[in-house]
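Enquirer: What follows is a set of structures to go through.
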Structure 1
Amino acid sequence: MSHVIIGTAGHVDHGKTALIKALTGEETDRLHEEKERGISIELGFAPFKLPSGRLAGVIDVPGHERFIHNMLAGIGGIDIVLLVVDVTEGVMPQTREHVEIMDLLQIERGLVVLAKTDLAEDEDWLDLVEEEVRDALEGTFLKEAPIYRVSAHLGTGLTELVQAIDEMTAQMAARDEKAPLRLPVDRVFSVAGFGTIATGTLLAGTVRAGMTVEVLPLGRTARVRQIQVHGSLVETAVAGQRAALNLSGLEKEALPRGSVVAAPSSLEATYLLDAKLKLVAGAARAMKNLARVHVYLGTGRAVGRVALLDRDELKPGEEAPVQLRLERKLVAQSNDRFIIRSFSPMTTIGGGLVLDARSTKHKRFKEDVLHRLKELEKGDPTAPILQRIRREGAIAEGVLIQQAGLAPAVLQENITKLVEQEKIHQIGSLLIDALATQEWRERLELALADYHHLNHLAVGMSRAELKNALPRAVSAKVYDWLLSGLVEEERVRIYDDLVSLATHQPQPSEHEAKQMAVLTDLFKSGHFKPPTVNEIMAQLKLARPQLEAYLVYLTQQGVLVRLDDQIALHHESFQKAKEELCHHFRGKKTLAAGEFREQLGSTRKFVVPMLETFDRLKWTRRLGDERVVWRLDVENCGEEYDHG
């Protein structure tokens with residue numbers, strides 16, 4: 001592993017800062033008040049060159065209970081912790097609280113340092129202190145951690161400690177440099193002539209000088225002018241390194257601690273987080289629903305309420321699915337760890353795992369919500385991806401690449417698994433939920449069945465109208481894919497712009513057939529002067545919807561040709577009009593409406609809609625008050641008009 005972050009932990013005045021200075025040669029207390037009082041108040045930082053050549057970053061955290069919020073801002077991004085215990089005092093309250101916090105954050109690796117050994121009475125005393133420490137760490141992630149006896153003042157034990165740190169870092173996997181950039185900000189300041197500087201640990205991704213980044217929860221973009229890693233200017237910083245970014249166009253007040261510098265559009269700031277919460281066994285009381293707490297996540301913190309989703313109270317030592325409802329936005333991703341402290345007095349009472357950082361407000365005791373969170377809790381890397389796709393129904397792969405927090409190759413591997421498991425479909429770059437697919441197909445078939453029931457004479461439903469059966473978010477591309485699948489399975493048929501169930505056949509009743517026979521005779525006898533829709537309604541005493549159904553049926557059967565909402569021709573008359581049109585253009589270049597009216601022995605009332613129909617069919621094209629031939633084959637006008 002090329003890059004590693006080491007953090008300290010332990011009670012106030014137990015020698016953490018002195019140990020870091022002995023290891024690195026750097027003084028991490030930079031504030032006048034810190035030097036004056038002899039205790040750390042803010043986070044301190046130092047580079048640490050290891051024997052193997054790896055350059056580690058060290059974060060020195062304050063140990064005083066009053067500054068626990070500063071400790072929490074620095075401890076979340078570390079890879080290895082050095083728990084420091086003063087041998088003259090032994091295990092103290094903040095020793096225990098820091099270990100409890102690190103346990104809740106599930107920091108996996110650490111070493112224990114018995115500091116100030118030069119002040120110990122003798123080896124027997126050191127043995128007693130070591131035994132006390134072992135007892136205190138029983139049941140924690142440090143229960144088997146090696147213990148080193150060190151004197152920063154005399155330098156004893158430092159060589160062995162440094163070697164142990166170096167060996168431990170060699171066993172660690174590198175953070176993902178190819179994932180979208182993510183840097184929680186733990187310090188912000190201004191430098192004359194340069195502007196705003198934001199520092200933090202890169203949790204993921206790569207940052208380059210000149211690149212555009214987004215700052216959240218502010219929601220503004222900025223350009224990275226310069227990058228420093230451990231005081232040296234670099235062109236690039238990668239996951240696992242501490243970096244200072246010179247951001248152009250932002251004042252330092254816009255980036256308080258808790259902000260996140262990220263790849264644009266890759267993260268969201270939110271008031272709602274779905275999570276699994278554990279209340280520590282030593283909590284003073286059970287937690288009631290909607291208890292008000294302090295939430296610490298990354299370098300950020302906010303007051304919020306804990307909505308218990310499956311119970312009315314959470315007892316000490318128990319875990320439960322919850323929704324954190326925050327009073328100010330925080331920035332998170334799935335699998336982030338967090339800490340909660342009681343509202344007043346402020347003590348650490350629990351912590352947990354973010355399951356969904358893009359949540360909506362839930363009602364309690366909802367089985368589907370609890371099932372979804374249970375699936376996320378299992379830790380399957382495909383689960384958050386699947387749930388995101390299910391929430392959207394369909395989503396572009398590019399959006400997931402931006403927002404999943406994974407390297408593209410890792411994301412594609414998980415997508416491939418979901419496709420192979422038939423949980424999603426991939427259509428080009430579009431990812432579609434298989435469950436939603438089935439529901440949408442059923443909606444389309446049900447809509448068609450309802451339409452056929454109400455319009456049994458119609459061949460089918462228009463494609464545009466049928467799409468209304470689907471949620472608005474379903475794109476035209478997904479809709480076309482759904483229809484294609486139903487056609488392939490011979491469940492539906494498509495006739496130009498009409499869609500029907502494959503089993504549907506328009507079938508008029510005996511009474512309807514008789515009425516349509518009368519209607520057909522009226523159009524046939526009317527020839528080029530047929531009755532209008534209004535005239536037929538009056539003559540046959542038919543309601544408009546009924547007549548319209550007859551006209552649609554006869555048109556789709558090829559008996560009539562509809563010119564507009566009032567006028568239709570018998571297909572034989574329309575064919576004759578086409579032949580007259582061809583005959584005219586065999587001898588002339590243009591056609592006026594008056595000429596055609598005389599040729600047909602009709603009136604303008606019928607001829608104008610007829611000519612406009614020819615234009616729609618692209619047989620003719622209008623130029624001023626006349627028509628010219630366009631795509632009409634004037635030599636083959638005997639071919640029947642294609643009714644589709």
Structure 2
Amino acid sequence: MRTILKLAIVVWAGSAAAQDWPVFGNDPGGSQFSALDQITAANVGKLKQVWVHRHGDIGQTGSATGPTNFEAVPIVTNGMLYTCTSFGRVLALDPATGAQKWAFDPYTGDNAIFPRPRRASTCRGVTYWQASDAAAGQVCSKRIFKPDSGGNVYAIDADTGKSCADFGAGKGHAGYVTHRDYENHGDGTYGWSSPPVVIGDIVVVGISANDTTQKANDGMVRAFDTRTGEMKWEFDPIPPEHVDDTGAANVWSTMSADLARGLVFAPTTSPSTDYYGGARKFETPNTGATVALDAATGAVRWSAQAVHHDIFDYDLVGHPLLVTIQKDGKEIPVAIQQTKMGWLFVYDRETGAPVYPIKEIPVPKSDLEGEESSPTQPIPEGIAPFSRQTLTRDDMFGLTPLDRAWCKREFDKMRYDGMYTPPSDKGSLLFPSALGGGNWGGAAFDATSNTLIIKAENLATRLALRKKGENEKDEGIPAIDYLTHPLRGVPFKAVGEVFLSPLGVPCSPTPWGTLTAIDLGTGKVKWQVPLGQSYKWGITIPASFGWGSPNIGGPIVTAGGVVFIAAALDSKLRAIEAATGKELWQAPLPYPGMSVPITYMVNGKQYVVISAGGNSRADTDLGDATVAFTLDGK
């Protein structure tokens with residue numbers, strides 16, 4: 001295995017020089033940085049749209065398919081642009097023209113593996129693997145791996161889009177492997193929306209979990225042989241003595257890999273149930289943690305917990321960025337973990353030791369029957385938070401004096417003791433909320449200036465845990481969203497909502513979305529600007545208001561000194577000057593680009609591409625566009 005990993009480094013070095021965007025984040029460490037510099041802060045204003053691809057996979061609220069969320073982050077390698085749709089299809093496009101080369105559909109058509117009606121599910125991207133001895137025309141020597149909502153992972157020939165029949169054949173199902181073949185210790189769902197990680201000749205995949213169920217399936221991370229689909233190892237974040245007592249703690253977001261050290265980094269989530277921990281008072285050190293796994297064995301090399309006894313749904317929302325920073329006159333290989341709380345935890349990549357010190361601070365105590373909240377939580381020192389973290393009554397926002405007064409009165413009704421205020425039967429204000437702070441795809445590292453560029457969302461939620469009635473069964477309590485649902489297997493149900501005024505705007509103060517640059521040598525903020533423009537009642541709020549926008553997705557940064565980001569409710573792609581935060585350029589998109597852009601070079605031209613299809617969770621218009629820009633346009 002070590003020989004395979006060394007070979008993988010050599011193969012990666014060759015592809016990295018080829019001006020592609022070959023994996024999520026552009027490199028195995030997920031830096032979201034490109035060394036391309038044809039597009040610069042001086043000429044970015046000349047960018048024009050050059051092609052648009054429409055895949056047609058759109059579902060609206062109330063439709064038979066369900067509503068779609070187009071979050072796909074394409075990759076570019078092997079002379080193609082690979083992406084996926086909300087109906088589970090994988091597409092290969094010409095990166096210069098957007099013309100479709102092939103499509104893989106496991107659900108419909110003559111070659112369907114699982115025939116079924118189309119259903120909407122999220123896909124954030126796919127992963128590419130190439131055999132070290134790949135020969136031209138050799139079937140499946142280059143593969144695309146794509147997980148789905150049913151717990152399956154497909155292997156697809158990267159040249160033709162045909163299923164690789166040898167993958168999973170040992171388990172009796174050609175072309176895919178599935179979590180359903182293995183013990184997952186609980187009830188729930190097994191699908192996964194994020195792209196797997198390839199390191200050497202293994203593909204590492206996560207699993208989803210219903211963290212509103214006490215005995216949810218565990219958050220298994222599994223490694224499969226890229227050729228045969230044979231499982232090589234598995235990691236369970238739940239301690240073995242408690243696999244029947246709790247579950248979840250899964251990795252729903254992206255992972256990263258250190259090829260040189262043979263490490264896979266897994267950001268885990270809260271154990272179940274997410275808002276009540278009275279039935280899981282035991283220690284679960286690998287939950288809510290950055291976990292560095294040995295790529296050869298799956299053993300934990302080191303683990304660092306960011307949230308103790310999580311009752312806030314403060315999942316770790318994205319891969320730690322594996323980059324080398326300059327600090328105290330040294331070059332330090334680190335893992336930078338963003339969080340929903342707005343904290344940045346920076347760890348030594350080899351040992352897990354904190355590069356910025358971490359201390360335990362006292363936090364508010366739960367007054368809920370049966371709950372035992374953690375008395376302290378870890379926070380980093382010496383590095384600035386990237387999102388707002390506290391509120392006061394006077395901070396409440398409103399479009400009118402009456403609107404603002406309503407928000408203040410509601411604020412007074414809730415329990416709020418600052419960060420880490422626990423859920424209560426009275427109703428608690430959670431800020432930062434389970435939306436973030438940080439969220440998936442939200443950070444990029446500028447290697448030219450030792451700077452982290454990170455987006456944030458600043459929305460409060462209110463949440464009450466209500467005792468279930470004597471005759472009230474879990475099945476009879478409606479599950480509305482991630483805030484209001486039955487907590488199955490415990491005596492409470494969760495009732496919550498985003499804290500909005502009667503006019504439907506956030507009571508939390510503006511800006512509701514920000515983009516921040518943090519110097520990783522000093523830990524200080526270099527600049528912070530509102531991100532995007534909010535959209536309400538068919539009106540896009542003027543940028544001059546400085547309100548920013550709720551957002552999904554994140555930035556990339558280039559050696560040309562430019563940050564590209566969409567993510568906001570408005571349908572725009574923006575270019576930001578990396579040194580100052582100044583907006584340099586913007587272009588309209590057919591729908592909100594709630595994804596992460598990419599950039600690559602083809603035929604001497606640098607392209608910027610983004611998925612623009614909106615997101616049902618943000619209540620936007622929904623679409624199906626992949627949009628490309630170059631300096632000379634058409």
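Enquirer: If helix-only ellipticity at 222 nm (-39500 (n - 2.57) for each DSSP H run of 4 or more, over all residues; to 500) comes out at -10500 when worked out from the coordinates, which of 1, 2 was used?
Expert: Here the read-out was taken from 1.
Enquirer: Out of 1, 2, which one gives 125, 55, 39 for Cα extents along the principal axes in Å as computed from the coordinates? Mind dumping the intermediate values first?
Expert: Values: 1: 125, 55, 39; 2: 67, 56, 56.
Label of the source structure: 1.
Enquirer: Also, quick follow-up: When you work out FRET efficiency 1/(1 + (r/R0)^6) of positions 266 and 514 (r between Cβ atoms, R0 = 30 Å, to 0.05) for each of the structures 1, 2, which one comes out largest?
Expert: Numbers: 1: 0.00; 2: 0.65.
Comparing 1, 2 by FRET efficiency 1/(1 + (r/R0)^6) of positions 266 and 514 (r between Cβ atoms, R0 = 30 Å, to 0.05), the maximum is at 2.
Enquirer: Relative contact order in percent (Cα under 8 Å, 6 or more apart) computed as 14: which structure among 1, 2? Provide the component values of the computation, followed by the final result.
Expert: On the way: 1: 8; 2: 14.
Clearly, the read-out refers to 2.
Enquirer: Compute mean count of other Cβ atoms within 10 Å over residues 210-217 for each of 1, 2 and report the one that scores greatest.
Expert: Largest calculated value belongs to 2.
Enquirer: Here distance in nm of label points 7 Å out along Cα→Cβ at positions 138 and 586 was calculated and came to 5.0; which of the structures 1, 2 was it taken from?
Expert: 2
Enquirer: Related question: Suppose you compute distance in nm of label points 7 Å out along Cα→Cβ at positions 106 and 610 for every structure in 1, 2: which one lands on 8.0?
Expert: The read-out comes from structure 1.
Computed from the coordinates by the stated procedures, all read-outs in this text should not be read as laboratory data. Predicted model, so just to flag it, every value in this text is computed and none were measured. Cβ atoms are built from the backbone, for glycine too; each structure is taken alone.
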